[in-house]
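Take a look at these structures.
All of the numbers you see were taken from the coordinates with simple rules; none came from a lab. In this text the structure is predicted, and so the values were computed from the model without any measurement. Cβ atoms are built from the backbone, for glycine too; each structure is taken alone.
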Structure 1
Amino acid sequence: MEEGSTAPKIKLLNQDGESVSLSSFKGRKVLIYFYPKADTPGCTTQSCGLRDIADDIGDTVIIGISPDPPAKLKKFDEKYSLGFTLLSDEDHAVAEQFGVWAEKSMYGRKYMGVQRSSFLINEKGKVERAWPKISPKDTPTQLLKALS
């Protein structure tokens, strides 16, 4: 997903099993971050880092998206008191639309999975900033820089 392009329409279930659409946040900036798997070390670092800066980003909405089912997202949210929307993209359709469903490799085995990436969507639904292959600890700092 390129900067300046229109963000795809998103409608996914959140950690409470409720349907959430990106369009419902029109008029506000939205950070969408894609992470591979809830409650793993990198994803926990990234999510908790965003939780820790949530009071410093004004009206900006934080949305985490992973292929995990809503029940697993709920446990992740409760375990770390994240307090923001986590969306379940079990069929990875949204990850594909954003171009972050990619071939990965671990211990010589190739497989398809989420490439950790973040996107700042502006008030009009356009991608203002894109951070492909961002590290977990850089997500909060890059968001703060983009908003300052």
Structure 2
Amino acid sequence: MPFLFLPVTTASYDGLPPEKTNQASALINVSRNIGGSMGVALAQTMLAQRQQFHQTRLVEHVAPSDLGYQQTIDAVTRYFQAQGSSASDAASQALAWLGKTLQQQVDYLAYIDVFWLLAAVALLMIPVASILRPIDLSAPPKTH
């Protein structure tokens, strides 16, 4: 993130006389806030879409006719019975556990997808920041 924000902020003040830096600061802050809000909204939208996608893909493998599903439910039901639950309560707890586990996996996969998208965007911004012209920070401010 410093590779993105520092060069952009520095470049945005380049060539401004000191009496106009307050106005420039206000415009920069508005732009940064709008960009941040849009970024959060896009990330949230992508997160919701990826959660739906992964849930659809994972639920395809959770079918009562699937042998792995049946074995998992049986094993978890036995576990809850060993913990003192009745047979019907243990079966309900096993289904709830399976649903919770599935949702956790969906969430993890969706967050990983969003992370990779944000990482790619950040990597693409590094060359953009590096093509900004150099600024001499030791030079006195220009007056117009």
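Could you tell me which structure in 1, 2 was used to calculate mean count of other Cβ atoms within 10 Å over residues 23-30 as 14.9? Here the read-out was taken from 1. Comparing distance in nm of label points 7 Å out along Cα→Cβ at positions 15 and 95 across structures 1, 2, the highest figure comes from 2. Structures 1, 2 were compared on relative contact order in percent (Cα under 8 Å, 6 or more apart), and the highest value belongs to 2. Here FRET efficiency 1/(1 + (r/R0)^6) of positions 31 and 63 (r between Cβ atoms, R0 = 41 Å, to 0.05) is compared for structures 1, 2. The highest value is that of 1. Sorting 1, 2 by Kirkwood radius over Cα pairs in Å from high to low puts 2 first, with the largest value. From which structure (1, 2) was helix-only ellipticity at 222 nm (-39500 (n - 2.57) for each DSSP H run of 4 or more, over all residues; to 500) calculated, if the value obtained is -7500? This figure was derived from 1.
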